[in-house]
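Enquirer: Structures follow.
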Structure I
C-alpha cells in the first residue's frame, strides 16, 4: 500500500515531536507499505520504503498551504498514485478520491472554555486560529473518512460541534512512557511548586502570577518554578527556561505540579506528575479529569479564578493538603502508533 503522510505545517514544538515520533515508529516497524512524507524541511530522513518530499515554500505561508490543500494538492496526490492519506496537520487534502485519515490533535476550535477576541491585541492570533482556521478544521473533520483523537473529550467535542458520527472517530491515547526509572527519592518540599510549560497564552501563566500576588502579604515562604525564559517579576516566581527531561521529573518528585492550562488535548505533565506521586493542582477542565482519573493527589481550580489556586497553594504549604503515598502506574507500556497505522490501512472510502 502506498501511504501519503501530510505534515507540511510541522516546524517546531509538539507538532514536530508528533511527526518525528510517528516517522520513527514507521521506520522501525513497517516494511510492508510504501510511505511518502510531505514535510516542510529536513526533519526526517528517507529509507528504503520511506520517501521524503519537502515543501519549504508552502510551509512558510498559510495561504500557500490553503492553495495546496484545496487546489494543487489533489493533482500531486494523483501523480503519487496514493492508496490513502494520513494527515498529521488536522486538515484533509480536498478533491482526492482516496481514503483520508486525520490525526486531530488541535483542541482550540473544539473547546468552549475560552472564546478569543479579534478586538484584543493579545488574543488576535488565537482568535484567528479559533474562528477562521477553526472553520477549515471543521470542514476537514467532516470530510475525513476517519478521525483519530487522543482523548474521549475530543471525541465528544467533535461529535457535538461537527455532527460527526462517533463511529468515524477513533480514540487512541498517545504513548505514555513508564517513568519509574526517572523517579528519584528526595525529601518532599511543601513550599516548592513547578509548572513545565511554554509561552502560549492558553498555558495561563498569569493565573499563577496573580495567585502568587494574592499570597504575597501572608508571609508564606514558597517558590514556583516556571520553564519559560522570563515573565512578570514576582518574588515567589522563578522563570528558569527550558530544562532537561530528567530535571522535569526531579522537580515533580520534590514539589507540587501546578497546571493552569485551559486548552490541552492530553496534558502530559499531569500523567508524569501522577507517576511520580506528586500533588497536582490542575485547571478544572475535561482533559485533566480524563487524564488523572481517580488519582487521589489531584485538586482542581477554576483556571480563570486565581483566588482558587491561591487557596490550594496555601493549603499545600500549611499541610492542610497532604500528599498521599500513591502513584499512578503505567501498565503494559506499548507504542500506540501501531493502532494508528492499523486504522490508516483499514480506512475505507464510503
Structure II
C-alpha cells in the first residue's frame, strides 16, 4: 500500500521538467495566412508610455514587477543611454480585446522608465558626477526633456492574431529574459483569471499534493492550475490539439465567472487535490506501477489532468473508502501500453487527450460503481 507521506523536498534549482507537457513547435500556426499577421509599429514618447501605464492602458504584469531583476546600476545605464541619445531596441506588446497594450518583450526597460520618471530610481553612475545620485526631478530641465521625449518604437500584435502565433512571435523576438508560455499568458491575460491561478497554486494543499515539484518562478505551478480550469470549463469535444489556445480559452472562461462560481471552481479544485493525495500520497500525479514503489517519478501533467477531473467531483469519504481499489486500478492502467502512450508520447494530440480521459473514466466506473 502506498502511504500518503510528507514532502521529499526537491531542490528548486534542479526541479525536472514535468512529464506530459509537450513544448510547442515554433511556427506551427496551422493554416493562418502568413501575409495576414496583424502587426503594426507605432512610436511613443517615454512620458506618454508612463502616463498610459498610470491609466492602465499600458500593462506591466504585476507578478513581473515584483520580481523585477535589473540592478540600479543597469537601470542607470539605460537612462544614461537615453541621455546620450542612443536609440533603444524595439518593444513588442500584445493588444488585448479591450485595446490595452500588454508589454511582454521590453518590460525591464519600460519598468525602468516608469521608475525613473516617477522618482523611484536614483542614478548610480559614479563616473558621471553630474548625474550620479540624482533622481529625475533633480535633473536640469533640458535633460528631463530628453528623457520624457525619448522615442520608443513599439511593435503591436493585434488581439485577433491566433494565440499560438502570438506566443511564437514573442518567443522569437524576446531579447531579454526567456519567458515560459505560462509567463507570457500571465502577462497577456493578467486580471481575475491569473489571480485565481496564483491563489490556487500557492496553497499548502497544492504544494503538498504536487510535492513542491513545479517551478513557481517559471509558473509551472500556475500552468497546472490553468490546465484544470480549461478541462473543467471547456467541452473536451472542442479541443483541437492546440494547448496554447486551450489554456488561453480556459483563462478567458475563468475571467468571466461570477465570484460565486470562481469559489465553486476553487472548492472543486481543492477537493481534487485532497482526494488525489489521499489515494496516492507522495506519488500523486505520477506514474505508479507497484504497491511498494519507493522512488517518486516525475510529476506528469497528463495524469494530473485526468485524475483531477475525475476526483474533483467525488466526496472524500467515498474516495477514502475506495483508495486501495483505485490505486490497484491505476497501477493496472500503467501496464496498459495504450494508457502509457496517452500520458507520455504526443500528449497534446486530440487522439491521446481523448484516449486518456476515456480510459480514466472507465477506470473510475470500475472502481466506484463496483458492488
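Enquirer: Starting from the value 1.4: which structure in I, II was distance in nm of label points 7 Å out along Cα→Cβ at positions 195 and 227 calculated from? Walk me through the intermediate numbers first.
Expert: Working: I: 1.4; II: 2.7.
Going label by label, the one that fits is I.
Enquirer: To test your reading of the models, identify which of I, II gives 5.6 for distance in nm of label points 7 Å out along Cα→Cβ at positions 139 and 307 when calculated.
Expert: Values: I: 4.5; II: 5.6.
The read-out comes from structure II.
Enquirer: Tell me which structure, out of I, II, gives 14 once relative contact order in percent (Cα under 8 Å, 6 or more apart) is calculated. Please list the in-between numbers first.
Expert: On the way: I: 14; II: 21.
Value 14 for relative contact order in percent (Cα under 8 Å, 6 or more apart) corresponds to I out of I, II.
Enquirer: When FRET efficiency 1/(1 + (r/R0)^6) of positions 155 and 203 (r between Cβ atoms, R0 = 35 Å, to 0.05) is compared over structures I, II, which one is greatest? Display every interim value, and only then the final one.
Expert: Numbers: I: 0.90; II: 0.35.
When FRET efficiency 1/(1 + (r/R0)^6) of positions 155 and 203 (r between Cβ atoms, R0 = 35 Å, to 0.05) is calculated for I, II, structure I comes out on top.
Enquirer: The value 2.5 for distance in nm of label points 7 Å out along Cα→Cβ at positions 19 and 83 was derived from one model only; which of I, II is it?
Expert: Numbers: I: 2.5; II: 5.6.
Value 2.5 for distance in nm of label points 7 Å out along Cα→Cβ at positions 19 and 83 corresponds to I out of I, II.
Enquirer: Turning to a different aspect of this structure: Kindly point out which one of I, II the value -10000 was derived from, the read-out being helix-only ellipticity at 222 nm (-39500 (n - 2.57) for each DSSP H run of 4 or more, over all residues; to 500). It would help to have the intermediate numbers written out before the result.
Expert: Working: I: -10000; II: -15000.
Considering all the candidates, the number was obtained from I.
Enquirer: Could you figure out which one of I, II the value 0.10 for FRET efficiency 1/(1 + (r/R0)^6) of positions 51 and 131 (r between Cβ atoms, R0 = 25 Å, to 0.05) was computed from? Could you put the intermediate results ahead of the total?
Expert: Numbers: I: 0.10; II: 0.55.
For FRET efficiency 1/(1 + (r/R0)^6) of positions 51 and 131 (r between Cβ atoms, R0 = 25 Å, to 0.05), the value 0.10 is produced by structure I.
Enquirer: Work out which structure the value 0.85 belongs to, where FRET efficiency 1/(1 + (r/R0)^6) of positions 91 and 291 (r between Cβ atoms, R0 = 35 Å, to 0.05) was derived from one of I, II.
Expert: Details: I: 0.85; II: 0.05.
Among I, II, the structure yielding 0.85 for FRET efficiency 1/(1 + (r/R0)^6) of positions 91 and 291 (r between Cβ atoms, R0 = 35 Å, to 0.05) is I.
Enquirer: Computing P(r) over Cα pairs in 10 Å bins from 0, in percent gives 5, 23, 30, 24, 13, 4, 0 for which of I, II?
Expert: Details: I: 5, 23, 30, 24, 13, 4, 0; II: 5, 22, 27, 21, 14, 8, 3, 1, 0.
Structure of origin is I.
Here, each number is a calculation from the coordinates, and none is a lab measurement. The structure presented is a predicted model; accordingly, all values stated were derived computationally and were not measured. Cβ atoms are built from the backbone, for glycine too; each structure is taken alone.
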